[in-house]
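Before anything else, here is the set of structures, which you'll find just below.
Here, each number is a calculation from the coordinates, and none is a lab measurement. All figures in this text were calculated on a predicted structure; none of them were measured in a lab. Cβ atoms are built from the backbone, for glycine too; each structure is taken alone.
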Structure 1
């Protein structure tokens, strides 16, 4: 498509080219009619006009088929395109030149049509072929004038000046097109930078909101459950033989379970800092989790890789979720976390030696399953264009492998 910033300029140039060609062709037809010129001249003039119109129609249909892709430079588009379209454009221009040359030998005024042809040569023909075609047709025009009326100063100066002006305008147009392309590239880069900044701001907003939620849960729900637990414990100690003591004990255990869940939510909402890299954050996560759960965790970071913050956060969250599943369901004695990377991908592997389960029954990612943690992992991986692989069997432990492209957005 034309460069958006200069589209009106290019459209105006094309419209001017069409108008110039049509006006000069009309002048030739009127000249033939007024001077009772040969019928062949009228036939050639009509053929020339039809050939020009055919080029416009074909160029526009090619542009529609390309669905916005660049197409061959033409009087309708003024653009360069694919090799196939370039060959079609050159063939069209050759046919136009042959018909014009035949018309010039019959009607000298047809020589003026060389001026719009100059611009077509400069746009359609590659590199030096355009200027060479301009010089060749200018020489042919001078010869035509000499054949019809003898060699005159005007017959030489006119085509030479016209060719020089066309070359200068063509150079200016090429410079304008290059400048427009540079502006488009700069604009695209600015838009991409703006999108990256917006994504970073959104990620920071998400992290800030998660931190706020962690503080709120800690200061309200967790504190309340802790107070309830202590009050129930005091009540249990004050009268351990009352008839309703079992209900008090059950309420205390329920409050303790709720407090443990609330604290787990707080830990997941406020991940370890990623300032020193994902590998260090995983080591700190494993150290703290191992101390709380009493389960051995081995962390192996084979190779650090530069990842966007959202990808690092996602991998850290997935590791947290996997460890939470181990603590709740696996009854494992040992967990291994491995992070490694290749040139095109980064992989996080979390393996435990726990009870395991049947993945077919879990239906990872399916709606309606109780495996919410696994669904959350799958959603995070899908958002980053990665892949999650789950290997497990009853009594054989569980292995979760996450693969993300290094260029993850």
Structure 2
């Protein structure tokens, strides 16, 4: 690799993160991928509580290893005066401070943007919370599932029955907030290049997820009925969802337009007359009459294997997919063919990690180790000028 490829976009950017759980750690991991130095401030001893969510990765938490590679861990008691002093020293040359502590906690410690901007005029402060600053929900605690509920996500997932609500199987509200924090921090860094001063970024999990709810929101515009819950099928486009084949396999397929509907009837179902059936002539009609159409499709597929269905769909250029479980994703041939897996270090040894989405011709993303709690405390304090004796005393006092 030549020298031009060793330079990453955020090399030289220093990020201090008062983070836990998923939203802020997911954001800062993206920054670390691009070369930023991320110092993760954790409770001495116990660390980020997400470390204890499970033990599925060689004894480590699946959530934690996913969101915390390429970071340095500093154990620090921010409630102690010495801990606060260390943090302020770290901010002297920091570019970004990000936090997702409990609502109001950073401000009570004097670590909000208003308290810091005069001393650190170039500092970008990013606050992630459930509901944002201001409004009646400002102080309300928020977790991913609760935001999925408040943001309307649960109203459009699962099945038709009242007892069939279904959450997303991953932390979708946390991920949304983390990604908007990430992109807003990048824009704040670009803005600072123009203005010379930092700024505050206020990220709300609710607003992040509601932005992603744009289609169902507009579908229900002006008191119109919302999209019905349709399980794994699309709620308003049909056929678009899972269908069983005769061998017990499940094939996911999706039609987007009338040309595809015509091809589907002729080449996949081999029922060309169905294309002009008045019950199914347009997508709204197909969606309204999905029970009848689904039965027609299942009757045809019942005599075919999943492989045969996929072959017909591919030949007709109809979009389709297998319904993979996690084992299938680990072994996905496309990820292997594109060489998307790497190994990173961790307190439990080497573990596989997926390269971040987006392949650049200019640089390789950073794929550093997942840190142990306080692994870098001594080296970070030494950089700040603390002696070995001082570091030992801070350790004995449980400050670090």
Quiz item: 1, 2: which one has Kirkwood radius over Cα pairs in Å, as calculated, at 24.2?
Solution: 2
Quiz item: When you work out mean count of other Cβ atoms within 10 Å over residues 314-321 for each of the structures 1, 2, which one comes out largest?
Solution: 1
Quiz item: Suppose you compute helix-only ellipticity at 222 nm (-39500 (n - 2.57) for each DSSP H run of 4 or more, over all residues; to 500) for every structure in 1, 2: which one lands on -23000?
Solution: 1
Self-check item: For relative contact order in percent (Cα under 8 Å, 6 or more apart) computed as 9, the structure of 1, 2 it came from
Solution: 1
Quiz item: Hey, distance in nm of label points 7 Å out along Cα→Cβ at positions 122 and 298 derived from one of 1, 2 reads 7.4; which structure?
Solution: 1
Quiz item: Given a computed value of 14.5 for mean count of other Cβ atoms within 10 Å over residues 194-201, which structure among 1, 2 does it belong to?
Solution: 2
Practice problem: Compute distance in nm of label points 7 Å out along Cα→Cβ at positions 242 and 282 for each of 1, 2 and report the one that scores greatest. | Solution: 1
